[in-house]
Every structure is written in C-alpha cells, then in structure tokens.
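Next up, some structures in structure tokens.
A short reminder: the numbers here are calculations on the coordinates, not readings from a lab. Since this is a predicted model, take the numbers as computed values, not measurements. Cβ atoms are built from the backbone, for glycine too; each structure is taken alone.
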Structure P
Amino acid sequence: MNGLNKAPLPTPANQSVPRARRGGGQEIEIKLLAAPADLGRIADLALVRAMTKGEVQRGREYTTYYDAPDLSLARRGLALRVRRRGSLRIQAVKTLGLRGTADGAGVAIRREWEWPVTGDLPDFTLLRGDGLEEMIPPALTARLAGIFSTDIQRTLIPLHLGDGVEVEMALDLGQALALSRDTGAAAGGQAHRIISEVELELKRGSIADLFRLAAALHGRVPLRLSTRSKADIGFALVTGARPGPTPARPMAITPITTVTEAFRHVMRNGLAHLLDNQEALVTEDGTGDALALRELAAATRRLDAGYGLFRRLIYTDRGDALRRELRRHAKLLEKARAWQRLALALANLDPDQRRPAVGAVSQARAKALSRVRALLNAPEWTAWQLAFAQWLEEGEWTRQPHGCPFGTMMDEMAGPLLAKRIEKALLVGSLPDPRQVPSLEQAAKLARRMKYLRYALDYCRAVWPADRVRPLLDMVDALLVPLKAAAGATAGGAMLDKLGHVAAGDAMRNQGRVALAPVPALWASFTPLAARFTDRPKG
C-alpha cells in the first residue's frame, strides 16, 4: 500500500446511522500508553501502512459520562455515556472490564450496549430489555448527571494482519475533564488528565494476535501496557483517588479445570497483578504509592511460583527464557522491597543503633525505588510483558513432543503438583532434633519454600473441600510469620553491614533469632497436615 486512505469520521452525510447494538455485545481490546509526540508517528509507520485496509477515519469525539452523586453506576461495574461524533450521537452502556476477576491480563473484555440517539442527553427509555433495567433500575436514572467528559482527537485505522485477523486501532489524543455537579460544565482547578493512548480492538482473530501486533508496534514506538480505561481515569478525577496497591485477583481454578486452562489462568492472574500495581508507581509527577511495590514484588513471585508449579509438565525453551528475564527484573523489585522492609524494621531497634543508620537506609531506599520506576518506564519492561502475554496466548507450550496431560482435570493433577511443593519445603525444614530452632540461613531458605507453597495452595485450594485444605493453609500462614521476620532480619542485617552499621546489623539478626522461637512447635503441627497431601496410595 502506497499510503493511507484518509477520510473524516463518518456522519449521516456519508454513512448511515449505526444500528443499535443490543444484547451486550462483547468488546475485546488492549490499551497502550504513548507519549503525545510518539502517538502521531504510529499511523505513518510502514508496518501500519502495510496492514491498513479500508478508510482511515479522523475526527473529534466529545463524550460525557453519567452517574449518580454517590457513583452508584460505577459501584455496579457500569458506565453510561453519550458520545458526540460529528452530527452523530451514540449512547452506550459498558461494563467496567475484568479488574475484579482473575483473567483478562492486559486485555479488557467488556459487555457493551449502544444506540444512536438524537440529543446530547441520555435516553433512559433505551435502558429497558436485555436485563438492563435490573442493572440500572429506573429509580436510579433520576439521579444521573454528567460527572466527567473526554475530549479526544481520534484516528481509527482498520488493520488486516493476515490469515483473516482484523484489528481496529484507535489513536486517541486529548483530555479527560471533571464536570461540575451543579452546572455540568468543566470544573475549575486541576481536575483534568491528558489522554494519549493506543487502543487495539479485536474484530476477528485471537487475543494472541492483539499482543503480537502490540509487540510489533512497541518495537518501533515506545508504548506502555495499561489496564486503566478512560472511565477509570474519569472516575479518579471525580473522586480524587490515585492508583494504589491492589491485591491479586481471586483465582477461579475448579476441580474440572484442565491443566491447560489452569496454567493459562495462573499466568494471566500473575500478569494482571503486575499491571494492576505498576500504575501506582509510574505517575506523571514521578511520585506514587510506594506500598504498591509490595504487591508488584509479590506479583513477580506469584508468576515465578506458578510457572514452577507446572514446570515438570511443560517444557518450553521460550517459556524458560521469558522466566529468566522475569527473574532478572524481579531482582530489582525485590531489592527495593528489601530496603523498604529495612526502613520499617529500623523502628524496632534501640535508638542508639537506629539513628546512625536511618539516613543511609533512607537514601538507599529512595535510590532503589527510583530504579524500579525507571524499569517500569523502560521499553524492555513492556517488551517482556507483551512477549510473555503473546507466548501465553499463542499456546506454543501446549505442543509438547513428549506429550503432556493438558486435557487432564485439576482434581487429578493438583495433588501431585502440590505434593512436590510440600516435599521441597520438608527437605529444607526438617531438622534432626524436632525441638531445634532453625538457623537464620535455614529460615531464609524455608521462608521462600513456604511462600511458594502458599502460592500453590492459593492456586489449587478450590480443587479440594475447604475443610481439607483450610487447616494446611492456616498452618502455612502461621509458619510464614516468624520465617518471614527472620528472613527479613537476615537480609536487613547484611544490608546494614554493607553500610558500615555492623552493630545495628547484629541487633537485627538477634531479633530474627528471637522471632524463630515458635517455629519448632508450628513445624510439628505442619508436618502431619502436609502428609495428607504427600502420602502415596499403597498397593
């Protein structure tokens, strides 16, 4: 193709009014953030020109989002909007994606209802049928008003990737504005946010195709994968909320989940945990919620633990290489997390030991956090995320030359997989004298094994009756309290030694030894519970 066939966004003069989409049609897309200067380069990339099939539509879109003063719609997981595009007006109801569920790592999968309307205000009579009156009760519509708007210059490019794959790419540049609840006009002050993003919506093909395209674009223009929709941005403007630490989404593995489904589910869950927390550390002003670092580091461990859980079933050079790259990035996150823990732990030391170390620890913590933010903004971080997601969704790992029980249900496989994790913990934690307190070094190793066992239990817990798995889960949690305290004291002591504060390091190690006192009794309770999952049938 020699160039792009450019046309304005359609109006009734050159295209019929779009038909209403009822029944909650599904929208599947990924979002990538770009610097405004870079966004304008994307449409002119040779890669994009070669894939463009059809009219490129350019125009301005002004969208108003409606909700009650208490954000009742948002709490129901819904967004109601009216979009003005030329002389067209389109009303839509959309679900707010999969943030509260386990799957959808980097992919927004939403239900959507839309209708052409004649005015700038929503037509509430359309919110009937298809179950919408239950989602948006008529009594609620009387309380709805415009709460924020977006003003976007949009370029829509239809892309054909080959083999029947079709993706609609939207390049959006503009801003979100909070609206006055009294007048409906733009609120004063700083209640606005620049929007500069790429949306890739799957029209035909697979989720892997979206990530393959995103990776190709990122290889030419720096992008960053994001899970925040325009609605998320707008609601944050209205409430003043900033992105904060987000726990892992709930797991949904059941006894009838297959090995293939379980592995993909665990990996998606870990990647979603990463994406849900990186926004809290990557902010426009260079600050952010440092507490999200805890979740971000945990997300890398959960990904690594999940991969390791299935490792004896899945042999893939590409997956192993991606795991090694993950571990390389995770070291930076874990280092920053260690400084964060040490800064908090100093408060428990004697003032004479604490005071000389506070300044150096605070400085080291700030530098480590700065390195993490640099990583999250670096092209290599997004490149890894896109490559990992593409590999996961393509399913190259399902084509094993030696065979693999991919179709086997987890009620059959979870036991052997969990037994391996338990055996690794028992190998490190067992002592000749069961009354003996483990050394700090042994406790640090055991803490890691028990963390990975805890993740495995979280992944597989729904496979068994709660009364079987709950006692083991509770005992693992109980053991992790002293083990993590000792591991943190060991690492913190070594870090203080390197800073030249040996006395403070010794004091911290002594605290770690004291923390280990309950371990023998807890371990004695743990081993018979663990045996229920490791005992092999006889005969």
Structure Q
Amino acid sequence: MMRSKRTVTMTAIAISVALGASACGGGGSTTGGAPTKGGTLTYYAPSDFDHVDPGRTYTTQGQNIGREIYRSLTGWTQDASNPDATPKLVGDLATDTGTASNGDKTWTFHIRPGVKWQDGTTVTSQDVKYGVERTFDPDLSGGPTYAQQWLAGDKGYKGPTKSGDLASIQTPDASTIVFQLSTPVNDFNQATAMTWSSAVPKAKDTGATYDTHVWSDGPYELKSYTQGKELILVKNPEWSKANDPLRDQNVDEIDVKMGQDMASIDQLMKADGPDAQNAIIEDPIAGTDLNSFVNDPTLQSRLHKIAAPGTNYMAINTTTVKSLQVRQAIEYAINKQTVRGAFGGEAYGPYATVFLPPGTQGRQDNAAPYGSDPAGDLTKAKALMAQAGVKNLTLSLAVEATPTQGKVATAIANSLAQIGITVNIKQIDRGTYFNTVGNLSNHYDLIWGDWIADWPNASTILPPLFDGRQIIPQGNQVFSQLQDPAAEAQMDNINKMADPNQANAAWGALDTQLLQNDAAVVPLVYMTFYELQGKNVGGRPTDPELAVMNLAHVFVKQ
C-alpha cells in the first residue's frame, strides 16, 4: 500500500518493532483515558482520498477511513486500552479467520449472523462474492490485485457486469463463501484483511461513481461527500457492536475537511485552538515542520510517533530509461542526505540501502548494492554514464504537488544534474497522484512512490512492485514497468516454499539482486511518521497494519 496515497503493512517482526516505537512523543497515552460517547471528530486532509470504494482504495488513508464504513472478511485487532498489545488476526465480517483445505488452495469463510446494511437488509455471502468480482473490472481499477493473481479460472474475467459469474468464488448458501485458488496461499486470510474483500450490494453499486455512494455495513455511513472538499460520516443505526470485534461507535459524526495545505494544517493543530481540539490530521507532519514539532516539549502529549515498516523510493521507468548503466548511474548519483532533509531530516527515518525495510524477515541488513554513503558516489555515476555513451539526457520526474514533495524533487534534480541529466519536475495533484502515475499512457521517466507491506510477508512488497506480469494499463503499481522473467520465476519458486525461513531468506536475496541486476528503483529513506491530534481526542492506538493512528475506537472527550 502507499502511505501518502498508497499503503503496506509489516512483517511479524516489524509489527513488534513498530509497536515498541509507536507511542506519544513525550510518553503520554495514545488512548486518552476512558472513552466517551458523542461529539464530532474533525479530520483534516490536504486532499481527497484516492478512492472510498472498498475495491479501489489502496492507500493507508483510504483504507483507514473506509474501515469505518465497511468491513472486510478478516481484520487485525487494535486494543484501544493497550496500544502496545501485538495485533491479532481475527474474523471481521467472517466468523473467524477462515478454513484452508486442498493444500491451501481452497479457503472457506462464514459470514457473521446479524450483520446488516444501513437499510436493515442482511449482508450475505453473495454480497461479498459480488464485491470481490467487481475488482476485476478494468474500469474499477486501483485496488490490490491479489484476487486477480490467485483465483482459479479468472483469465480474461472482467467483472460481473462485463463477464458475469466467476466460478472460482462459490456461495453454497447465504452465509458461506468459498475461494478456489490456482496456487497454494497459506496466508490468504491475511490478504482478506484488506478492503478488497468487503461486501458490495449489487443493487447499490453505481460503478465508477460508487466512491460517492458507498454502502455501509460498518459503524458509520456516508451522509455527504463533495469530492475534494468534504466527506461527512454519521452513525449507521443498523450496526451492532455485538457482532463487530474490531470497532466502536463513539463519536456521532466524522467530518473530513479537505483542501488546506499540510503546513497550514500542522500550524492549526499546533495551536490547539477551538478548530483543533476535537481534530486529527490525515497525514504525517510535513517536512518543513517535522524537526521543530518533534523537539517542542509542549507538543509531546499530543504527538505520536509511528514507525512505518515501509520505504520511500523513486522508480525508474525501464521502458523509457532502457540503459541499465544509466539506471545504475542514477542509483549512485542521488544524494539521499538532501532528499531526507527535504522530508524533514533525521526524524523522518534512516537512509535506505535496499528496498525491504528494517525488521523484514530475511532482509539482508548489511547489503548496500550502491554503497552505504548517503551522499552517493558521483565518480561511479559519471563513469557509468560515460560507459553508456549518454550525454545531456532529459527525464521527467513525477511527484505530488506539495511543498515537501517539491523540495524532494528539487533535491533529486540537483543530484542528477551533476551527471548531466536534466529533470523536468511534474507535480501532480495529491488526491489523484497514484491514479495518474499508475496510468501507463502518461509515460513518466522517474516516479516517486512509497510502500508499506499489505500484510506480514515480504511477498507483499517485492511482487507488487517488481513483477512485470502485474503491469496493467490503469491502476498499475509496477511504476518501473520492469520485465525480468528470471526474477519472476524466482518469485514463483519462493511462493511455493513450505519453509518460511527459507522463503524469507530467498526474498532478502532477491531484494538485493533486483537492485543490482535491474536498478529499477532507488530506495531513498525508510519512513517514520509523526501525527498530532487535538487535546480532546482519544482512543487512537497505533495501527501497525496501515502505519496510521487507528480510527476504530476514536472518541472526543465531552
């Protein structure tokens, strides 16, 4: 997953690492005391969500707000009273975490009894089947593609509207759903903790406009949504705490206000005036404010550190930057010190040397294919450009249209200018950024991105970003458009390994190999986030799946 409009979760080790590092900056409680009922939570966002449609959202922000509206088959517990507790996979919409059979190629789930849509009708297994099937529709792209990768007999399938029924999803009765996979997947029930496994009632599906008409089986329903301006959620009267192990329904309303720049939001939250006391922020503190906020003793009780198990990176489009030597030169040329400085400095996180973030099982912690000096190596970079016979190259660089990203882009451009590469910076609206760069017709040469694993396995980091078989015209995640059949074969072999330790080690080796052999991405920084909330807000433990402050138990002190 993307964090600032894309997402990822963690490895099992990283979950415990993140929880140990994720608390209030000054040691205060993230939970804010005993929960109270009532009030309105204000939620400041610099831009709109990528999507609110459960099958299309693939950002931490979209999934975090979405989980207040709809439920996935499984989910991770978040104990508001004990933010240091290790998350546990449980059934959410399903009664439990599912049953595997047929050598992990068949997965069966049973829907909890009594779960209702906002109009009082019962949520059925057929609603879940339809919700998953519609994620195959190319006109509804953008979300995770695990169903497309794993379900049997889905070649050429384009969703229920275009292709009808998908036989590998079976609903023998209204409360049972069975997934037939083409390959063994022993952690399929962790994939179903993402919102792509949510139910969608066929009669309420409005296709591409479902973002603004999304139907609720969670604690909150959509009252109004003016895209780019405001989204208001109110209590779903048909939701019952009795059959929801993951969420509470404390506040009366969640008011998402969009459109202010992040620096302005940061300053508003810092002042903690009337507009901030019952408020939270969608995004981490901006780079321009980060160091001053982290070192301000007056903010520590409201400041939360989130160790994100993810990587901030720049992809290199291998279809336009075809020379491996040029790509390797770019790897050496980037001054990560200036890039990290633009993101906020040391507080933002350590320099990246490989793609897998620290804490990932199997990661080669001492590997540094392009050296460990964050300032780079211009001598090697220039030599590679000379070997490639390339001079006066001009490349486009896509980044989000924010002040912080503008500074990051300038830092990258200045680095590449040292080896004769001119960078044309293309700033893209933050709310549509990943939809834009995921459209292959736009042909950007360099693309900024960030990634946090989708569930605890390195298989949710490398294949989504480096497997060329997953490249699609719209909603593409393989920004580099890398086609490496040998690496893809290795991914297939690793996925078949029964020994998790062997598989983890193989993923770590492949991580280093991909950088050495393909140079399709430049890992920049391993991310750490800080968020600030109003003094009246409580019930927000760190969510190690999404690397955000969880909304499931949020309350506003009355």
Structure R
Amino acid sequence: MVNLSELVVDFEVNPHDECPEVLQTISMEVVQPGNSGGRIASLDGFIISRGRCGDGFHSILDEESDELHRFSVALFDKYGKVKSHIVSEGFRSGTRCWGRELNVGKIIYVVDVTVHKDRRQGIGSFVLQKLFESEYVQDEDIVISWPVSRDASNDILVAFFRKNGFRRIGRTNFLGYSPNPNHPSHRILPGNDVESLEDKFPESPSIPSNELIARGLDVINEERWKKYPLHYAIVNKDMPDITTVIQSFYDKDPASIHVPDDRGFLPVFVAARAQNVHALNKLIELGVAEDLNNTNNAEGVTPLESVLDSMQSTREFCEAMLGTWPGNSEKDIKIVRILKTAMELPEDSDGQLPFGCTCGQCSGGWLSPRMRFALQVQAAFYMDTLPMDLSSFTRGEALDASEEMIGCGTTAYLPPALQRNMFKSFYRGFTTIFEVIYKILKNDSQIPKLQDIERDAVFEWGTSFYFSKGGRVEYALDAVTAIAKEQSNLGDGTFYETFGGDEGFVRLPECVNDEEFEMVRVMLGLDPRKCWGPFYLD
C-alpha cells in the first residue's frame, strides 16, 4: 500500500512558446521517496488567461491542439465568454449549476492525469486534490477537463472526475470543477449529474466492427440511407420535385414525416440544416408544428436553434481560420425567416440577420451605435490634436516621422516610405482625413463607406498633396479602428475608463457587434489580405 502522506509533489509552470501572455503549460509529477521506479503519477495541462486574448480565444487555442479548439468553441465565444445556451434556461444547460462565473478568473485545463503504478490506491484523486490546493488554482478560477481515454472506459473516467467534484458543463463533453466551496456544482450529487448529448446519441450506429474497419464511413452512411430514406432524399434533392417525394411518403404513412433518425433528427430538422427551402416549406404545409419545438436530438436544439448555431459556427470558423467573415448567407437568412414565421415568432428587421445585429439599430446591419460612438470619439481626438504638431515642421523640409513624437501614434500606420520623408503639406492632408471620417461618423443616418470618405476628402483643402504623394484614406481608417480596438475591452480598456459612465454612451443600446472591430474594418474597406499598420521602423 502507498502512504499518500509520503508522496512528494513537484509542479512546473512555464510560459507557452507561441502565446505566453495567454497560455502557460502546467505539469505535476508525483514521486515516492525511496522508490527507485521514478514517478508514480503525473498531470499535464494549461493555464489560460482569457483577459489577455482579446477576440482571439478560438484562434489561439486552435493553434495549440484540436482538443483545445473543440473545448473553446463548445463552451466559449471568441472573447472567452461562456456561450449563452450553457447558462440560460433550456435543455442544453443541463443541471444549470454553471453560470456567468465561468467568465471570471483563469481556466486550468487538465489534458491528462495518469497513474503510472500502484493504481486503485487513491493516487489519481490525490493528484487532483494537490492541483486544487496549489497556488495555481484560486477561488474564482475554473478547472475543466474532457474525460476521454484510450486505456480506460470513458464511463470509468467520468466517474473518477465526478468523485473529485467535477460536474458536467451544460450537456457538453466537458466537466468543470470550482474551487469555491459554495459553488452550486458542489450541491449536485454525482448520480444526479446529466449525461452529454454525445452519450445519449452515439455517433455511429451498431455495425459490426470488421465491416466498419473495412469500409469506414461509407457503411455508416449506407446504413442510414436504408433506414431513413426520407432524410436522405431531403439532403440530396434540393429541387422542387422533393415536394412530390415528401408527399408520397406522407400519402403512404402520415407519421413518416415525424420519424427521427438514429441521431434524433426529424425530417424538418434535416430540411432546415440542409437549407432545402422546398422541403422545408412542404413539411410545414403538411403540419410539423410540434416538430419545430423538438429538442430530443444529438444537438439538443430545435431546427431554428440548429440553423442559428450553424450560422454562428460558420462565423467562428471564418474569423479564426480566414481572418474575416462575409456575413450570413442569403439562404440561411431565408431559412431562419421561414422557421420564425412557422413558429409565430417575432421577425427580425432586414438589417439584423446579415451580420448578426442584436440591437436592431446597426447601420447597414454591422456598425452598432456603440461602435460608431467609439470610432467617432477616436476620429474627433485626432482631428483636434494632430494639427498641434504642424509646428514641428519647417517649411520646405521633410522630416522622419518615425523619429519624431508627432501624430499621437497615427503616423505609424503610414507605410515606411511615407513616414521617412514627410513634408508639412503631407501631414496637413493626413490630419484632414480624420476630420472627414469624424463628420461621416457623426451623421447617425449615414453608413460609412470608403468611397464616400474618399469623395469627401478630395474636396477638402490640403488633401491634394497628401494623395499625390501616395497617401490613402485607408491609412487613417486603419489608425482609427486599430487604436480604438487597443483601447476597448479587447485591449487596455481605457475607452471604458473614460466613457463608461458617459451619458451619451450609456444610453446607446448594447449589441453583439459592439466590439466587432475586424468586421468593421473589412466593411470600411480595409482588405484583410493586405498588410496594414502599425509599421514600426528600426
């Protein structure tokens, strides 16, 4: 028998090589003095500081591993804030023992706990308890793990974590532990915790393993097609004659349009996800009102929620992998409107769905009132302060802006060649662009467009020399948007320190687009495929 009190624990925490401000690696080794066999247990994981990731939570964790990517998108948005369905009333929130406290503190993500020898003597639990007691886990933090193993049954692993105070987060695969002794999760008995959606609806149907190995996913798909021909037809016949197919199934057996597949997906669910407008309209015509509210499936969502989730997943993928998101597709928007009408839900305004606006007041559907305010404040500041540096210039002589304290940091957004050889007339034109941007942003009814800013700037006094020497409106837009982002909650938060209590700002509605700086940059005309500032010179 191992005497747990004699075991020696050693922690090692190191900054991550690629992203040290957000990630640290944490490892623990447990050894028994006098035991020549080396370590008897170990733990490996990450400490994640979300407050320093800005809007890059998904992309940072995706770079590290597939497991961390899955974890990040399952539970959190790109800012590292918990997704609303995890903590709101509804099937997917599970026991609802987790709330917005998941947004606070660090995340300690446990990748692996291994007992190398002397198993079944409480060493695994000892390892976790030592982690909880360490300086690396504070009351406001959250410890999370995905109990999956090649060596042991997943059920056994889940039971192990539950025995040590972990409880499922929503109905995801992930279990969480709160060091706070008063946290609601500690009032959930292990036997009262919920199963994950994946446990309830296994990915693969029961097919002989030898056949599965030999033919792979094809055999799974063929099996499903044979069992659920209506589902298959809906997925593969996005054309008007699908209505005839559905009608024939209904004529033979009216109940056929309400039969779920092995993952719990009803025909109307499949039609919505497949963006099959003809099939969706036909099923609604035949009568699937109850099915539109059904959540008994592998995703735990209604058809409408599934489409909205799919739209959000597409957005997250585009932003993390491509750096930009073009907006929701017209077909997705059409499906959402069909479903909301059938469910007698309030319709979204024309401007809300294309870019996910939640306030109903975004200009063009993408520029929220609070974002407009932030950019307007930034442009106004530069409009007022940049002209003060005109006195730094000598008429007829160029200066190197990269070596001078001028422009409040905005000149760093000019290409190096323009920084190094700057005349007073050029700088005056540059400052004028900020005034043009401010005037357009001040007009709440105007959707700011690059061509409008360029048109107005051309007619302003002092800009002709700026444009003739290679100056562009985009350089000022780059400075305004990039520096505004740096001062937002995605950066140092100085904007909210200054304007968080401002009456003009506070009265503006909140929106999901309030800090969508990258989308706004694209919509303003800053091509994400091009290299923008700041250009810091040696």
Which entry (P, Q, R) yields the derived value -7000 for helix-only ellipticity at 222 nm (-39500 (n - 2.57) for each DSSP H run of 4 or more, over all residues; to 500) = Q
Origin of the value 22.6, where mean projected area of the Cα convex hull in nm² was derived from one of P, Q, R | Q
State the single structure among P, Q, R that was used to calculate distance in nm of label points 7 Å out along Cα→Cβ at positions 191 and 439, giving 2.8.
-> Q
The highest value of distance in nm of label points 7 Å out along Cα→Cβ at positions 55 and 511 among the shown structures P, Q, R is in P
Highest-scoring label, criterion being relative contact order in percent (Cα under 8 Å, 6 or more apart), among P, Q, R | Q
